[in-house]
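*Asks:* The data blocks that follow each hold one structure.
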Structure I
Amino acid sequence: MKKGFTLLEVMLALAMTVLLTLLCVNLLNLVRQTKEIHIGINQYDVFALQLQHEIMLAYDFKMDKDELCYKKFEKDFCLQYDKERLVKTPGYEILLFEVTNGRFEINETTITLEGIHQNEVFRLHLERLKE
């Protein structure tokens, strides 16, 4: 008896390969479609939450030129507008892209950021914790 595959076995293997390939392609299409579902959260929403968290942990706020400087965990940080971005220094952590005409305001209980993000005016009031 010969050791090898018959034509029938090869045809069955090819048919199963085609079926598995079709299933994989359909599964990948399904994954791609679910990835494209819009969940209603945009860059600005994430930025607002991230910055609120940052401000709540911070203390000793100061305005320095066009920068908002503060301390957090005994380290100094500054928020500044640079090249149409809102960034946190030291380093260059970009918090928000496509920002123009940005400015900061500080008062006893809140910090206000104003500017234009993606051609829409925004005004964000962030609550400070008591020092």
Structure II
Amino acid sequence: MIKVTRTIKLKFVNLNRCKAQMFEQMTEENTRIANKLLSLPIKERRKMTTAKIMSELKSALVNQVIRHTTSPTGRKTKKYKVLPVEVNNQNGQLTQKGNTYSISFPTLKGEKRIPVEVASSYWQSILDRTYAVT
């Protein structure tokens, strides 16, 4: 069976100022870690673990940065201007209540749940099929 990975861009809905500042801090820290890793040779990056990286970010998010910088795309990159935090099904959870989706993932201040909306109508139908309430 072929494994298919889908990336869906989601927009935060009604994000308050406190959470917006927190996500800005997380993005800055994520970018800093990625650029620090990119300054290392690829062989050292592959051996890198979260125990070797000092960060305020949760280890699941730091692991994602390590994976990103050792991926084929990350190997070609010299430096990031901005690298947003990536959340996947291992470090986040997407839930649906009625017509509203929300995502929960680790942040600087514990796990937070944020209401989200899909960036395009094309992905809305895929998301509805994937996360249909049973």
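*Asks:* 13.0 is what came out when mean count of other Cβ atoms within 10 Å over residues 18-25 was calculated for one structure; which of I, II is it? Write out the running numbers ahead of the final one.
*Replies:* Working: I: 10.0; II: 13.0.
Matching structure: II.
*Asks:* Where does the value 29, 11, 9 come from, among I, II, when semi-axes √(5λ) of the Cα gyration tensor in Å, for residues 10-57 alone is the thing being computed? Before the final figure, lay out the partial values.
*Replies:* Numbers: I: 47, 11, 5; II: 29, 11, 9.
Of the structures listed, the value fits II.
*Asks:* Still on this model: Can you say which of I, II returns 14 when relative contact order in percent (Cα under 8 Å, 6 or more apart) is computed?
*Replies:* Numbers: I: 14; II: 30.
Attributed to the structure labelled I.
*Asks:* Among the shown structures I, II, from which was the value 10.1 of mean projected area of the Cα convex hull in nm² calculated?
*Replies:* Values: I: 15.1; II: 10.1.
Value 10.1 for mean projected area of the Cα convex hull in nm² corresponds to II out of I, II.
*Asks:* Next question, about the same structure. Mean count of other Cβ atoms within 10 Å over residues 26-33 was computed and gave 18.0; which structure, I, II, did it come from? It would help to have the intermediate numbers written out before the result.
*Replies:* Details: I: 9.8; II: 18.0.
Label of the originating structure: II.
Throughout, read-outs are computed from the coordinates displayed, never taken from laboratory work. Fair warning: this is a prediction, and the values are worked out from it, not measured in the lab. Cβ atoms are built from the backbone, for glycine too; each structure is taken alone.
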